[in-house]
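Each structure below appears as structure tokens.
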Structure I
Amino acid sequence: MHGAPALPADFTHFPYANPDAPKGGEVTYCVVGSFDNLNPFILKSMRTTARGVIDTIFGNLVFEPLMMRSADEPFSLYGLLAESVIMDDERSFAEFNLDPDAKWSDGEPVTPEDVIFTYEAYTEKGRPPYSSRMAKIEKIEKTGDHSVRFTFNDSADREFPLIVALTPIVPKHAFDIETFDQSTLKPVIGSGAYRIDKVEPGTRITFVRNPEYWGEDVPSKRGYDNYDKITIEYFLNVNSLVEAFKKGICSVYSESDPVRRQRGIDFPAARKGDVVSTTFKNGVPPAVTGFFFNTRRDKFADPRVRRALSKLYDFGWVNTNILNGEFERTLSYWQGSILSALGRPADERERALLAPFADTVTPDVMDGTYGKEEMAGAEIGRDQMRGALETLKEAGYSLQGNALVNPAGEALTFEIVVTSEEGERLAAVYQRALRKIGVDVAIRLLDDSQAQQRKQRYDFDVIIASVGFSGTLSPGIEQVTRWGSEAAKTEGTFNLSGAADPAIDAMIEAMLNARGQEDYVAAVRALDRVLMSGAYVVPMQHDSDEWVAYWNDLGHPETTPLYGYKLQTWWHKSGGN
């Protein structure tokens, strides 16, 4: 995205992958939830598509993009379906030269026609963000037997060619555009290393490695896709998943809750050493998890209300009494990195970007003093309660008896949607503090599929969710679907909060069009300031280390990349023997 890739053109494999990893054996991943669809590119059942078809954690087992992202660099891409790319300095076009050996799992070749069909299908029948890709493309044309050229229009930003390169490609001969938007449980055909073998809706999906996988020797894939068989099992809740891990049904178990970690690995096989637990270092900002206010609801439309309520999440008590003191408060969306505005006064570049939106950023966020109290980790007390009430009074609320009411006499009440016992415990702490200032809060525990439907329709007051599956050192176009004004009005996006602010849109645009590193950092920090000031989310806490337990018949590379461990590069020690 900025600068040059770290690896030379003749690199043989990514530095965090073991090209000599044994092939064979099998692995079982376990998740909480359900599934009723195998097409990840459509709005219908978007959030209940089977894991693994395209997957940031388990790997893109079925569908592949033109290029592959290195997990050891902020944002650099290397060849996959496309063996090379030509692009001008202005990034006004990108011509991808497909690998002549690239094939679909049924043996048919990957062609420029497949690439063109992909964009036609996404535009006509796909879900966000795929459905909006053509809005930045002037034309797509076949320029040779193995080449396809994208010409971008004035709406395209400098990141967009990379987004095109990362867009999964689907086979024209295997999909009917008329029925593309319909859910399906028929195994889909892709170019990835695995084929879908067995499907038990809502319970289990099994993938088997394609022995004729075309990309076996592509440098960006060496050391990947080492298992002959990958099974993903679905469970109703975390407790049943943990019990399955203890029985050896699940091969890997990751956990952020330190108490559950201790419980989860305290069993005979773990004490014997058959199960290993370890911590991997992660060099990127933590994913922000917290309470998302649905600002589409009138009660959360005023940022002063959200700021006041945000002050009453008792991280100090949670960290001491629930999390063994092992966590840090999350406040910034790129915390702990050069991109974060937390603890930094705005520089001249940031102030210039924010000048047209002078009232959007609060003074403490602008001067870098915001969050000092929260970061100290003390339990909230009367001063915080009093401060929250004062802010709510400025927004027109007053205490009448034991209820906080608006000028119309309506009490401030809301419901928090949670999907786990852990979330329920954290919500209960928040509920207790809010009730002390007259805000009545209900907590509703839903299973994963029910919560996903609520998210898709934005049918909630407040929900515990994550801004993304992981943090990033190269925020880009995904911020449009997380925070952009258009996304707030479009069903099925990740803009759960309904944020719709011209300041946010302007900072995202500046970020996407930055030509140099200094301008890019300034734009991201300015966006960070707008999001913190808007209080769309009450961020909770994070642990920068990634804890994982696994049965010791699995192996993994010694090198951990910048973005943390990658399950796609692990292997079975016996190689299936």
Structure II
Amino acid sequence: MKGKLLYLLAALLIIVPIVFSGCTSDDNDDDGDDGTVTTPQVFRVNLAGEPNTIDPNKASWATERSVIMLLFVGLLDFNSDLSLKAACAQEIPTVANGGISADGLTYTFKVKSNVTWSDGSKVTAHDFEYSIKRMLDPDTAAEYASFYFDIVGAAAFNAAASADAATKTALRNAVGVTAVDDTSLRITLNQTRPTFLSIMALWPTSPVKESVITAKGNLWTEAGNLIGNGPYTLKEWVHQDHMTFTLNTNYWDTKPTLTEIKYLMILDATQELSAYKNGELDMARVPVGTETATLADPVYGKQVVRNNDLTTFAFQFNVNKAPFDNLLVREAMSCAIDRVAFVEQVRGGVGTPAYSWIPPGMPGYDADLGKDFAFNVTKAKQLLADAGYPNGVGMPELKFQYADTASNRTIAQFLQAQLKTNLNLDLTLEPMEPAAFSAFVNSEQHTWAWFGWGADYPDPDNWLPDLFGTGGGNNHTGYSNPAFDTLAIQAMMELDNTLRLQMWAQAQEIVMADMPIVTMFYRERFYVVQPYVKGLEPTGMDGGIMGDTSLVNVSIVK
């Protein structure tokens, strides 16, 4: 699975994105509201940039997804606790209700009869067939197409970029996605995939209207052209400035209270906070480094809302290069680094120290895993001595590569100081231009480096095989363990969810014992929200805006 790999500009990405910490907007005290919903119901928030596309089939995470969630609704979605829920589908397919075949290879989705486009016309299973096949079409160049390669014929169709038109048509027709009738969509897989329903809850399979795309071409997503099936319509898109969304009068589900949502595109977090303080925004990011001061502020401290998202940052070793080919050295490094001090000193108290890989709020999170190698200077020194380098004597030159940004420099300097103070080791810092750093790590020339990973969907199979499986697409540590590989292959196909999660738990234990990485912290979003904003419920599956999955439940109170 693809995941959201964050090592390139990891420190820059920290400023943006389950277990809540702090308060939610409903917990703000002494706001003087009487609970009366006011009019107009307008909500203003910063998108922090221009989306590259709002075409669901092509879009990526973050800013793009924050827009798509307002305009489109798929067959399935996630609840606030990240469990699955039926959206356009009548129910979640199961073996018991006939939605999944006994062998786990055929899924049948029943589309609700009342689902409509924003122009009032009916959304049918044919629209979902068209959308999924369009997403898999090589000409679409969808970033997330590979997530759906378990569908029969999907990989072959997606790989046919250079094929002639007749071949592409044949391959498209061979894809295992068929609208049996207006309300039934059948999808056939090559092999069992227990998390297929979670993948179907992601935005790339949202329905798109063929007639609009045919008529408008690449301009179909512009204001005035776009027709979706979500709770809002796109009223205006002033590129590089703002987007305005108004209620979809033909919305088929429970209509939201907010009548208008405005996304601004302020790039600078300090300017964003100023706009909030000036009354131009109803919520805003707190700039990195100002969190402690904001919490201490008598006014804005009461308006802070924070929550962990599904993102972990860590140091990754190249286990094929000395001295990190020695497990004892890697263990010594883990014990020599004070994660609590890192969060407090480098992160300004934002985030949670991490000792294992899978973050809180996800199946597979284990609060105790990895704590045997938490900060312990005595143990670190003993491990280094056991590795053959007592008090650092004889240690080869240590180098640390990183993308050269201000935040990354701070991280690198923290690491350098920790090793010198706690293990008497000198660390040479090697800052690199970000693109060069990316290529350097991808070709596994690094010795160790800083990186992060964010969830695409809340399941361990999005967190483990691609990063730690032998030859995994995002495995840049060079790590390989046949026992892990065997468990991962079994877990990826196991239909018994309890057994499957047990397998992933064992797989994560193997990784943490072999220590190709030193986990550092779980990322946290840090916002201020006006007390009159009610119903905002942050989750780990939010896009570029905290709580954007719950905007349909938000209201403005007097």
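Assorted remarks:
- Comparison of I, II by Rg/Rh (Cα atoms, Kirkwood Rh), for residues 386-545 alone - largest value held by: II
- Structure responsible for 41, 26, 18, with semi-axes √(5λ) of the Cα gyration tensor in Å, for residues 210-441 alone calculated and labels I, II on offer: I
- Answer label among I, II for the case where distance in nm of label points 7 Å out along Cα→Cβ at positions 306 and 338, calculated from the coordinates, equals 2.9: I
- For the structures shown (I, II), mean count of other Cβ atoms within 10 Å over residues 194-201 is largest in II.
- For 22.6 (mean count of other Cβ atoms within 10 Å over residues 130-137, calculated) the corresponding structure among I, II: II
Here, each number is a calculation from the coordinates, and none is a lab measurement. All values reported here derive from a predicted model rather than from experimental measurement. Cβ atoms are built from the backbone, for glycine too; each structure is taken alone.
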